[in-house]
Structure P
Amino acid sequence: MTIKNPHVAIVLAAGGSRRLGRAKQLLTRDGETLVRRAVRLAAATRPLRLLLVTGAYAGQVRAAVAGLELETVSNAGWEEGLAGSLRVAASALAASDAPCLVLGCDQPALDQDHLRRLLEGAASAAAGCSATSHGNAPGIPAVVTAALLREARNLDGDRGLRASLRHLPAEAIHLLEAPELRFDLDTPADVEKAIIDGLLDPLLDAG
């Protein structure tokens with residue numbers, strides 16, 4: 001993948017997967033853990049810096065990305081929710097003025113083309129931002145400006161960047177229409193569906 005515009009990237013992988021009952025970061029697709037897959041896809045965009053935010057299952061998550069070039073930052077308060085991970089990442093990138101690609105590791109349909117389209121869309125958008133359409137709301141994966149990422153330092157709880165993105169004029173942000181990315185992994189039923197759809201490998205401990 002060739003991306004002309006300089007950017008940084010954040011992969012969010014700190015969650016405890018309470019509703020799922022197992023580490024979604026460590027589920028596999030084609031033999032590759034979802035966290036390693038997310039990091040690999042982000043790395044393929046050639047970011048200036050690539051951050052992985054860990055929290056729950058930190059040791060296993062770090063082991064899953066061994067050998068990849070990235071920076072790991074820890075969200076010690078991962079139980080608080082998404083805001084803590086974004087605050088940690090925003091602080092680590094405080095000196096950067098580059099746009100930031102933000103993605104998680106619980107959308108098993110995510111591929112390189114989605115990230116390419118988001119980066120290209122942000123480069124041409126008036127606000128310098130792009131996001132994935134989740135029904136009537138923008139969400140991740142997304143590309144945000146450095147200024148908008150800095151706003152994350154004021155977040156709390158399980159709040160992400162959605163509110164900041166929604167405050168932007170609708171015509172100023174690029175929205176990626178990719179219905180397949182509305183499906184993420186929150187419950188055992190989600191995992192079962194993803195396996196049936198070929199988006200996840202069968203669970204080794206199933207049955």
Structure Q
Amino acid sequence: MISDFLRRGFDVHPLYVRCGLRWEEAEVRRLRRMLRAASQPRLKPLTVSWAGNSAILGSRHWSLRGSRVPGRRSADSSVYLPGRNLVLLSQAGAFCAAKHLPAAAIGILRGNPFPDAKPAFLRSMERAIGAAYAMPFKVWAPYRSMTKREALNRVPAPGWLRHAFSCLAPVGGRPCGRCNKCAERDSVLDQLNGSDKAPARPH
């Protein structure tokens with residue numbers, strides 16, 4: 001999404017919301033690498049905010065520690081984190097209000113089955129954030145009609161994808177290879193193989 005918005009001439013203010021989830025350390029490191037590779041004047045410094053929800057999920061929830069994460073053959077519904085987009089957009093709204101930005105973008109894809117990915121929810125967040133900060137506000141979900149492969153095909157420079165990361169239980173900062181997200185990533189990269197946009201597999 002960052003590369004796509006930069007290519008279209010937008011200033012981009014990246015925001016990462018930490019919630020205490022088990023993959024965040026590895027994910028933030030990869031994100032910082034990606035941002036360094038993409039450095040240009042319209043790409044602003046990364047802001048990392050905190051919205052911990054371990055007390056709500058319970059200390060042994062699979063996204064935190066303890067229980068095994070959903071495996072390679074698990075249904076997508078097994079990775080549901082209640083209120084995930086509500087938390088992310090609430091933080092994004094506060095961030096945008098502080099910086100006088102009129103919109104936030106979120107990378108929801110086609111086929112997302114969860115209630116906080118539906119158009120009605122996104123419209124309600126626009127209204128709530130706008131009312132909370134007394135400003136016009138938009139939530140953009142530019143890839144809602146796309147598969148992950150279609151969204152990746154909008155990336156202008158495949159070298160960026162070397163730093164991509166998606167894993168529920170990283171080991172030493174590397175993908176575990178056994179979880180739902182590793183299976184999804186491998187499937188998408190296999191589909192991209194042979195195209196001129198195919199990146200090397202992240203490791």
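Since every read-out is calculated from the coordinates, none of them should be taken as a lab result. Being a predicted model, the structure only gives us computed values, none of them experimental. Cβ atoms are built from the backbone, for glycine too; each structure is taken alone.
Data overview
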quantity	calculated
When distance in nm of label points 7 Å out along Cα→Cβ at positions 21 and 125 is computed for each of P, Q, the largest belongs to	P
Origin of the value 2.9, where distance in nm of label points 7 Å out along Cα→Cβ at positions 173 and 189 was derived from one of P, Q	P
At a computed -10500 (helix-only ellipticity at 222 nm (-39500 (n - 2.57) for each DSSP H run of 4 or more, over all residues; to 500)), which of P, Q	Q
Structures P, Q, by mean count of other Cβ atoms within 10 Å over residues 37-44: label with the highest value	P
Among P, Q, structure where P(r) over Cα pairs in 10 Å bins from 0, in percent as derived comes to 9, 37, 40, 13, 1, 0	P
